[in-house]
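Below, each structure is written out as structure tokens.
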Structure P
Amino acid sequence: MTEIAERPPVPVPVPVPGPEPARLLGRRLNRQRYFKDPVGYTCAVYHRFGPVSGLTHGDRQHFFAFGAEQNRTVLLDDGTFHTAFEYATPPMIKAARRGIGLLNMNGPPHQAARRLVAPAFRASAVRGYGEAVALITRAEVDSWSQGDRFDLSVRMRELTLRIVCLVLFGVDIAEDARPLGRLVQRMLALRYFAPSIRYFPFNVPGAPLARLLGVIRDLDDALDGIVATRRDGGGRDLLSGLMEARAEDGGPALSADELIGHLTTFIVAGHETTSNTLSWAFAILDQHPDIADALTGEVGALPEDVESRLAEIDKLPLLDAVVKEVLRLMPPGPNTSRVAVAPTELGGFEIPPGSQVVTSKFVTHRDESLFPDPLRFHPDRWATQGPVSVYQYLPFGVGPHVCVGAAFATLEMKIILAEVLRRWSPRVADGADLSRDVGLMMAPKNGVSVILRPPGTPRAGGRVVGDIHQMVRLTDRDIDRLGW
């Protein structure tokens, strides 16, 4: 008989650790739990299973990767890991759009587009936008009155949308483009990845997807009109810079559809990031009266004229530290998703092509070895903080997809904080529920209800409730702090 050679055994992949699938619905229920509270689910998985885990035990489709080492691997290698937005966008939404922006692009197309748009966000360009931010913010805070009660998160959303529209294409939506502002707000309310669209993806009259498709078409048409007008009349805004941009080899300028795609991305990402961060900042400052008073004193000493004030604003150490600390505790996009497009491995576990990998700024920013007492709001830590790499502190991401507008967003937040605190002391209403709502961004779920007081009014920090107590140490009570 002919001897049959023994083949070496095929190695069996080591199953990734993770929660057990639900008994009845399996991993589908685990997915629902994640989407219901991405931050809570992510933190629980991290504390229980370590730096690399699955949505469920042995998962081959959805993975979590935590910490600086995993951030470097997943977020730097755009040849292996693609941004997940375009993969997750429903086909009918893809078909309805006129163009896509940087968030949805991968590989060479992303690299080429980024080279074209990056000059509009250089330091010299960003400084030029500062005056518009300051003037609009001053006009907004001048319209407020002592004793006013309102949802500060709504005011910040309206203000930052007004700013981004003026900076992008020279249109003040408070005066001559209200329909554009309403379209943007409607699109944000009907989120691409909302459960109502994810679980009912049908284009039938009255359905969320049908309404979203209509808003996308209307917004694209409105932006197309602005682009056409700008081609005829010129301008000195960011859109004008984008229209003049050419590839290094003298290639064609951005088409109208490409411009529309980038403008939509800049509008949505550009104002939600800052408005949410500012809302959390004012809420957290209210709970830390000594820090709020010190910051009010620092910004109150700025020169009166706008030009001189802008020249000094980046030199204020406490303002800079407060912005950094709020971004550490409450990163605008707490989780970042990538899709593996080639076989790879993380932490000794195989990652098949097509699987989704979630990294977490929220978890990374709570590394106790880097940030002692990580849940404490402690801006002074940045005065003595040792070297921190871009993979350890990454509020705007890192790698090829790092936020192109990070410098502008940071300057905008500093200007708005300074202008508001020079005129007012927003006090969070006693008993306010400060809980999180996590979609693409992390926003205050119930807004931030405030009462306006003049600067210098004695403050105590009103009592607040909600899961902010899980994310920021406001008291010494023994409560669930997401594992920390």
Structure Q
Amino acid sequence: MIDSNKYRNEILLLLIFIVVNVTMYLFSIDAAPLAVGADAGQYLRPARSMVDFGEFTMNPSGWTPEMGESRPFTFGTPLYSILLAIPYYFFGQGEIFYATVIVIQCSLLYLIGYISRFFLQFFNSSRTMLIHILVIFNPNSLTTAHLIQSETLFTLFVVITLLYIFKYIKYGSKNNLIIMGISVGLLALTRPAGLYFVYMIPVILIVVQVFRLLQNRGIKEKGITFTSLVSFFIPVLVAFLIMSPWYIRNYVNNSQIFLATGSGYYLKDNYINLVHRGGASLTSQEINEIFNREQLKYFKKNGIGVECLNNGRDPNCDKHVFRAVLTAIFNEPIETHIKALVNSWGILYFSGGASNFRNYVGLKGNSLIVDFQQEKYQGFDSIIRLIKRMDVGYLLIFIVFTSFAVITRFIGIIGFYRNIKNTDTIIYLIAIVGVLIIFTAMYLYLGQSRFRVPLEPILMLLTVLAFNKKSINTQTKKITKKITKKITKKNNHPI
């Protein structure tokens, strides 16, 4: 009977998930995945180019001049475009294509929820259905799965990588390190930001091992040997083997070794948001114009061609733009950095992502967000002003989405607190904190709900852990038993 109920619940969950997604699709605007998806063209154009012309470019020579100058695709990585190329090859770009993309990405989201269940075994929790529900019906993740955005695929590899970090912590084995490397390599091929995760995996593993040694003081335990230290870099080696074809392709086309050329452009967006959210009485457009003038001075001073002003993503310009922006960032006062970071990270973790859903179903209010992003930023007053401008439909969606984010964050804090006192689970929390720090630092001043999507399964895990029953500290028992044994042996030793 128990097994029968279990399978019935699993089938019911799947059916509800299908009904919810079909309903969302039926009420969506025409071509919603492309129209609403942020940077959708950046991923779809290379996919179409690969299928139609056999070139991985943004605007192949066979397209009309209105599409822009033909140039190789270098400011991103290829995996998500390859995924899009599969349905495009069979169906072209039409409603069937968009529906297929949604089916693929919703299937990935359901898989992410299922994989997330395996995290609970490391925390002695059996609430597998709860975490699956929270992951797949998370408003932010669910809406994103309906758009041409790389976040859903990116999330899959984040979850797999973290799972195998957990497995390595508990069981060791080089196989876990190899799978970890494959997953994080595919992560970087999905979005260039994944490269930061590649570099940080050895750091996370070393910190975890050092903590384990400190935790086991008083017990005979091997320290960090040279062999174990080297093994922590196996995921990095495997990841670069996975990424190597893309590096080689870029070198052949540009005579330079790089993964992507979007770092300067990305950092420029960070700088604009730094100044905007840091309290400047300027619009984003005004900040951009001021920076362009300063950038021109920097280029002339350092003998850099002015053509890089409008070609920041060009392989020959990316590093120059990056250095110019970095100089501008360092010149901003510390107070500006603090204000911008608090604001950015607050939005990253507590915004609901309601605007994507609103646009997806065609409700009014898109101009509100555009105005909010462009006008002079005045902190909490700007947010209140935005809310007052919303119509009833958008306001209700905003309340539901934001409430979900805020409530689960606070419950997640409780889950973190309850488990940090447990010597069995704290070591996994250290790995989780490491991943959260990587992504929080990565987004710097650009915090928004979209960038939180890869972190949602981790945040939902912390939420579920708040409902975890108080588990027995087997590690504490182990240490106590060994120390007691030593004391007993000493006391029983004949004089």
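A value of 18 was computed for relative contact order in percent (Cα under 8 Å, 6 or more apart); which of P, Q is the source structure? Of the options listed, only Q reproduces it. Determine which structure produced the value 0.30 for FRET efficiency 1/(1 + (r/R0)^6) of positions 411 and 435 (r between Cβ atoms, R0 = 25 Å, to 0.05), calculated from the coordinates; the candidates are P, Q. Attributed to the structure labelled P. Ranked by mean count of other Cβ atoms within 10 Å over residues 75-82, structures P, Q are topped by Q, which has the highest value. Comparing mean count of other Cβ atoms within 10 Å over residues 163-170 across structures P, Q, the highest figure is found for P. So semi-axes √(5λ) of the Cα gyration tensor in Å, computed for just one structure, reads 40, 29, 25; which one of P, Q is that? Among P, Q, the structure yielding 40, 29, 25 for semi-axes √(5λ) of the Cα gyration tensor in Å is Q.
From P, Q, which structure was helix-only ellipticity at 222 nm (-39500 (n - 2.57) for each DSSP H run of 4 or more, over all residues; to 500) = -15000 calculated on? Working through the options, I get structure P. When FRET efficiency 1/(1 + (r/R0)^6) of positions 299 and 331 (r between Cβ atoms, R0 = 25 Å, to 0.05) is calculated, the result is 0.95; to which of the structures P, Q does this value belong? Comparing all candidates, it corresponds to Q.
I have 53, 41, 40 for Cα extents along the principal axes in Å, for residues 243-418 alone, calculated from one of the structures P, Q. Which structure is it? For Cα extents along the principal axes in Å, for residues 243-418 alone, the value 53, 41, 40 is produced by structure Q.
Read-outs throughout are calculated quantities, based only on the coordinates presented, and are distinct from any laboratory measurement. These numbers were taken from a predicted model, which means no experiment stands behind them. Cβ atoms are built from the backbone, for glycine too; each structure is taken alone.
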